[in-house]
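Right after this note come the structures.
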Structure I
Amino acid sequence: MRFVKQCLAVLAVMVVGGQATAAVQDNPWLTLAAGLVSAVLTVLTYRWVVRRTEHRDVSELAGGGTRFAAGALIGAAMFASVAVNLAFNGDVHFVGAGSVSNTFGIFGFMAAAAVTEEVLFRGVLFRIVEERLGTYLSLTLTGVAFGAMHLFNENATLWGALAIAVEAGFMLAACFAAFRNLWVPIGLHFAWNFLLAGVFTLTSSGNGLGQGLIQVTITGPELFTGGEFGPEGGVAAVGAGTLLTLIFLVMAHRRGHIVRPGSRGSGVAAYATVAR
């Protein structure tokens, strides 16, 4: 029952926030405001519904600023590694300056996307499924579901959805398992998306969001560039995400955060204190 209540509560905010952001997408300043409000309401709603259904402090939302910054640094490093690979295996062209105002709009859009998706997929789905099925099966199922969600994006492909499942769905679930804190995957998710679309004007998961801060184009083998789906459909991003997944799982093992199937009952004990 708590699974249903938490899903419905977060989904309600996600849908309303998404509709509000879409309604003002032609105005970057309103998009910024709508995105930030949606992100804040998602966090507040999750905190409220978890307290009501699990009767505990929501320790997975502790240490917001520091944990978010740590995740953002990891996301930036992942983006940098992929960018270097693309520079070696394709042709990167600097077109010119983009739109500062639209960059702010993309910032709000990506803030909402990172927070709502991480709270729903890692905070609710991964965490609760993990209690019954264990870390690895939950990571697999929720990662595939996360990838499948991107099939509805513009220029989506089956390969693109599979790439997202591996490099993002699996990786972000492993990140949450390692830290047991939602702000780290939120920061990672946001930094990757914003650098991709907001700074360099590259296609994000098949979606073009207009001009970012800098206009860059990439040509070369689709195997590396990802084609119309964007760099997330290229092998460099899949490789970087896979490597991070393995690193996070090793961290989770060392910290004793791996859950065996059926070993966690209510889930309260695992989040009674702030995880390392």
Structure II
Amino acid sequence: MKANLHIQAAVRNGITYLKQSYYTPPFKVANITEDKKAGPLHLMLMCSSPGVLEGDDYHAKIHVEANSHLHLHTQSYQRLFPMQQGAKQQTEVYLQKGATFIYIPHPVVPHKESAFTALNKIYLQGNNRLIWGDLLTCGRKLNGERFDFVKYHNITEVYWQGRLFIKENLLAQPGIVNLHTLGQWEGFSHQASLIILDKPETIGHLYEPVNTWLQQQPDISFGISAPSDAVFIIRILGNRAEPLFHCLKEIAGLTINKSTPLMDHVN
């Protein structure tokens, strides 16, 4: 199935609203903003398909106009079903000056013999805030499927004024590379990553609280890198999807509202 999605958010009187949207099956977009006067716009990306199927080709374009604040949510876990040739997805995000975009999707569950490639391109114009997450599981762990998928390839490129600024290249091929070895997943079954881009003064105050909080979380291993004074990237390994998903959301919450402390534990 070939499917397209287009979302355009704009701001009016300090309130971000859905200026335009277009989608084809199986996509659907719902406005789930609770406080209509708070400013940010919360949209949920819904999908009528049970998951990504053989030959699926998804294309999404998201435009966030100047000084807008868009938070895009997902409805549920993304399942990748068995395939012969594979499936792919391409996402383009355009942030005008002063725009904020937050996207922390539910975990991806690759079924046995699935093959999936995703290419994400994010274009910034300046003074932007970006929070971009990704969480990959080993598969249907309770069904005895651990790393039985063929390939999961997720490329994320961030451009600032047309110049490549960040590139994340996650390639997992269990049949070719042993993911349990040193430098790979090292015995863990789930991996999460989070890109946070903000003003240097904001990033500088976030590093220590995030690092301290993550050290308190049980049964995970993590690393934080800072490729520039305006960005840091977090990678977390664990054995359960929900705790890692909550980790990403808690860290994002601290970035959004710096007066709100991180929770003492993950539910």
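Taken together, the values in this text are just the output of simple stated rules run on the coordinates, not laboratory data. Bear in mind that the values here come from a model prediction, so they are computed numbers and not experimental data. Cβ atoms are built from the backbone, for glycine too; each structure is taken alone.
Tabulated data
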| item | result |
| --- | --- |
| Which of I, II leads on relative contact order in percent (Cα under 8 Å, 6 or more apart), largest value | I |
| Of the structures I, II, the one that 23.5 was derived from, the read-out being mean count of other Cβ atoms within 10 Å over residues 102-109 | I |
| Which of I, II leads on mean count of other Cβ atoms within 10 Å over residues 62-69, largest value | II |
| Value 43, 23, 16, calculated as Cα extents along the principal axes in Å, for residues 70-141 alone, assigned to which of I, II | II |
| For mean count of other Cβ atoms within 10 Å over residues 198-205 computed as 14.4, the structure of I, II it came from | II |
| Top of I, II by mean count of other Cβ atoms within 10 Å over residues 30-37, largest first | I |
| At a computed -20000 (helix-only ellipticity at 222 nm (-39500 (n - 2.57) for each DSSP H run of 4 or more, over all residues; to 500)), which of I, II | I |
